[in-house]
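Enquirer: Have a look at these structures, which come just after this line.
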Structure I
Amino acid sequence: METIYNLLLEREVPLTTAEMAIPLIKQHQERLIREAEQAEAVEAHTYKPADIYEEGQTIVFPALDNRRGEVVSIRAGQNPDIQEFDVLEVVFPDDEILHFAARLEDHVLNQDPVLDEDIEDSTPEGILSTYRRKILSTIENKLQETADIVQIAGRWFPSSLLADIHEGHLNLAEAVLDVSNGGPLPTGDFLEHLELPEDLDPLLAEFSLDYALQEDTRFDEVGPAGQTLWYLRKLEPPEVLFPPARLEYDKHSYKRSSLTDILLELEKSLDDELSEYEEDVEEEINEVTVTLLFPHWRVGTLPLSGRLRKLFPTAYEAPRIRFTLEDAHSGDHFTGWVVRKEKYVFGLDEWYRRYEVPAGGLVHLEKGKDPGTVIVSAVNRRPRNEWIRTLTIGENSKIGFTMLKRPVGSAFDELSVIGLMDPVALDEAWLKSEPWKLPVEKLVSYTFNQLAKINPQTAVHAKALYTGVNVFRRLPPGAVFAELVNRPYYQHVGDLYWRFEDNKWSE
């Protein structure tokens, strides 16, 4: 940290983690060389806990700035929790006496440091390239623990050395954004209106203003990683600032260990942002076809699951990112928002309606030519009428399912598709209806029986059940599937189908 502070003070501008890593690696290399030279010059043994020592032997201690000490006595160590070892009594030139372990095989100090000859390119840049992730994460973890060093868009600088940005500057920035319909605007567009000292480095001026804007609740940083863009929070869509009610998830605990392999595989295929499985999506992904879950369809969003996250822009810190969606059919561009913490993408409601994409419809997404742009298309876009599961509203606002012929404008998943006749009436019934307020056990059984009534075999597929339950209440697939395998009244009848046994329900 001393080296980092000195580096930032010397450069007088914010630096990225990688820019700080190079001098840190160089300093570490120089220290290793110096330690080796000092140990060789005094013909002393470099201390390792695993080695055996003798009285009168001189030892060099790298962890103590290469201090030299002489072993004056050796005794047996006493610790029932570890193997046999010796205790060295070592006296230093200033008469300080310290004690060290010897004949101790299991200790981190026994490991040799990585030598430059073990690396193909031993320059600081080559070492950073070889161990980039580990080195940068180590530095960033330390910086994040340091209260007076702040980060903006991947750069770091001491907060006490930032330029003075006062309330007048911030009011002017708000006015500039107001004129621009809320934004987004880069920081440079504000600087030309502010009267900051002429001798102030432009990079430091921009960083200082970014920090002041970040600390003011009127402003929201909405740029993707590597790009700082500002927006007026009061002009952002409410669905971006506050998760829509249909997407809200009340954490529900369930026996995840009881899920079978086939159910776990099904869960992974559903692209649900609430799924709890370990994501192993490391490879580059350029396109994905996703089945639209009812609550996402209803509020004009997409899930930010492991696979889909690879397509959309991300950021260092910004909780919300404004980006561009491109309509593959018309070539039109429209605004989308990535809401990172709640894991959804907002801005597709009008597009769904335009192409009559149903809940359960197949939506294809791919990276656009321009960075940060995502191309969206309806799979097999062709208006037609199909027999599909459709929501009904009965007496006392009771929501159920039936089979009706409904217009659809794209391909859909037969187990996930859900038709709707009157969105407003549904929303009113949803707010009044009891099922979504029920405990999970009763909600799943209610939905199961509603779906079983419209199937001649009275069997319900796990995917259809998960989709149906999410009409009433937002639940991840694992929570729904756990009910199927843990409740005695669901009988597995093959593949991913279940039947309901009334006699066991009564028990």
Structure II
Amino acid sequence: MQGPVRKPGAVPTKRLLALGFGVILSFTAICVVILWEMARKDYRHAEQAAANLVASIASEIDRNIELYDLSLQAVVDGVRLPEINRISPELRQVILFDRAATAKDLGSILVLDKIGGVRLDSRNVPPRQANFADRDFFQIHQARDDAGLFISPPWVTSSGEYLISLSRRISAPDGAFEGVVAGSMRLSYFHDLFRKMNFGAKDSMTLFNADGVILMRAPFEIDRIGQNIRNSLTLKQYPQYSSGSYTSHSLVDDITRLYVFHQVGNHSLLLTEGLALEGIYADWWRQLWLIGFVVIALGGFSIVLMFYLLAALKRRAVAEGKLAWLANTDGLTGLANRRHFDAALTTEWRREQRSREPISLLMIDVDHFKAYNDAYGHQAGDAVLTTVAQCVARSAKRAPDLGARYGGEEFSVLLPGVATAGALEVAQEIRKELALARETQPNLPTVSIGLACLVPSYSFAEADLVKAADEALYAAKRSGRDCINISPGSRSAWTANQAA
């Protein structure tokens, strides 16, 4: 049975929740994008700064090596002069060895003969007695005439000093091997150079040759000198790329860093700076925590506010539903009131008018109600009306059916899409329910029922249906009450259907 009021529109909780969470997720996504761009910006800034620094230091190292190499080349050219051996040793020293050979962090320049013995020494006259035929810088020039400037791996003197050798080949006019000019550079030069840099706590800078042998590293650890890192990603990109960058775990201390490398001039030396990612993103992480806290706080506040608004909307919907129920429901019987009945009749009439379906109406009146009310009191009369309403509600079982208190002791039942026969069954069911109720309430009055059925058309109005049912009701009362009377038009149609 159709209730006294149509169910009010429920608060669209899921839709509002989806909208609220959508706004929160959108705001969070915007913050994530901003933070991602900030992280990329910090990474690019660190990469650019490291590239500039590495290029600058590589240029300084290259310049000093070039200056020293010029001194070696001058010696190579000088020893080839025919007259060089005919002049005095002191003058020969002045001609062959310039002041670069005595600069800080540079060792002696030695001229070696074809078997590795010392012919000339920039710091000793006469030269010391030694043979370097077993050294790599001698052997490579002996084997190759295109070695150019050779920079050796680091080696240690008897006094514990770390050096690298820089050497060039001396060739006869016909290209035959005549010896080597070799100088040395103290690794303290690179150590002092790296110490001037302002590195982060976990940053590093490394100078190594093309074979992966470390010449110097900051932070300085003496055990790292000479260590081989041939599996470094730098060497996998060199010599195809003379500079570049990548992110990797360190082979030395297993710290994840951004590495920027640069070749030192045209020499087989590579300089890399490693910036620890946690240092690069240190400020970003602080901003992340701050922004994350703000986002979480705003999100939490928004969720609380959203649920508060939902609760308020639900309370409002419940209040509006109650008001609508009060406005459309009879307070005593719980059935629809006259206002709701009139609105429903108009709606159903128009609907059935379009579909050409019949619509039936029962008008029900409690017999001798005034006398019962006078005899037993108003409370007993109210109990009778409540009982009749319950019987009506139990009998009109379909969802579209509408039971209403029409006024006073009069009730109505609207039956959309029901012909006379179906309406008669509902009327009989109401009388049966009352008969059952009378078993516990012997004094319960009977009812008279008027039935009318019409097929809505433009020739009729809904008032015609009410009038027909009302006339049938009064006819039932005139015929002795406690009965069902069908309006003449509805009866003829019903009789024809029964005969068919």
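Throughout, read-outs are computed from the coordinates displayed, never taken from laboratory work. Computed from a prediction, not measured in an experiment: that's the story for all the values here. Cβ atoms are built from the backbone, for glycine too; each structure is taken alone.
Enquirer: Suppose you compute helix-only ellipticity at 222 nm (-39500 (n - 2.57) for each DSSP H run of 4 or more, over all residues; to 500) for every structure in I, II: which one lands on -16000?
Expert: Working: I: -9500; II: -16000.
It must be structure II, since only it matches.
Enquirer: Can you spot which of I, II the value 5.7 was calculated from, given it is distance in nm of label points 7 Å out along Cα→Cβ at positions 70 and 294? Display every interim value, and only then the final one.
Expert: Details: I: 8.5; II: 5.7.
Structure of origin is II.
Enquirer: Follow-up. Can you say which of I, II returns 14 when relative contact order in percent (Cα under 8 Å, 6 or more apart) is computed? Display every interim value, and only then the final one.
Expert: Numbers: I: 10; II: 14.
Computing relative contact order in percent (Cα under 8 Å, 6 or more apart) on every structure in I, II gives 14 only for II.
Enquirer: Let me ask something else. Could you tell me which structure in I, II was used to calculate mean count of other Cβ atoms within 10 Å over residues 78-85 as 12.4? Please report the intermediate quantities before stating the final value.
Expert: Details: I: 9.6; II: 12.4.
Clearly, the read-out refers to II.
Enquirer: A further question follows. State the single structure among I, II that was used to calculate FRET efficiency 1/(1 + (r/R0)^6) of positions 270 and 446 (r between Cβ atoms, R0 = 25 Å, to 0.05), giving 0.00. It would help to have the intermediate numbers written out before the result.
Expert: Numbers: I: 0.75; II: 0.00.
Structure of origin is II.
Enquirer: Right, another one. Between I, II, which one scores greatest on mean projected area of the Cα convex hull in nm²? Display every interim value, and only then the final one.
Expert: On the way: I: 35.3; II: 46.2.
Going through I, II one by one, mean projected area of the Cα convex hull in nm² is largest in II.
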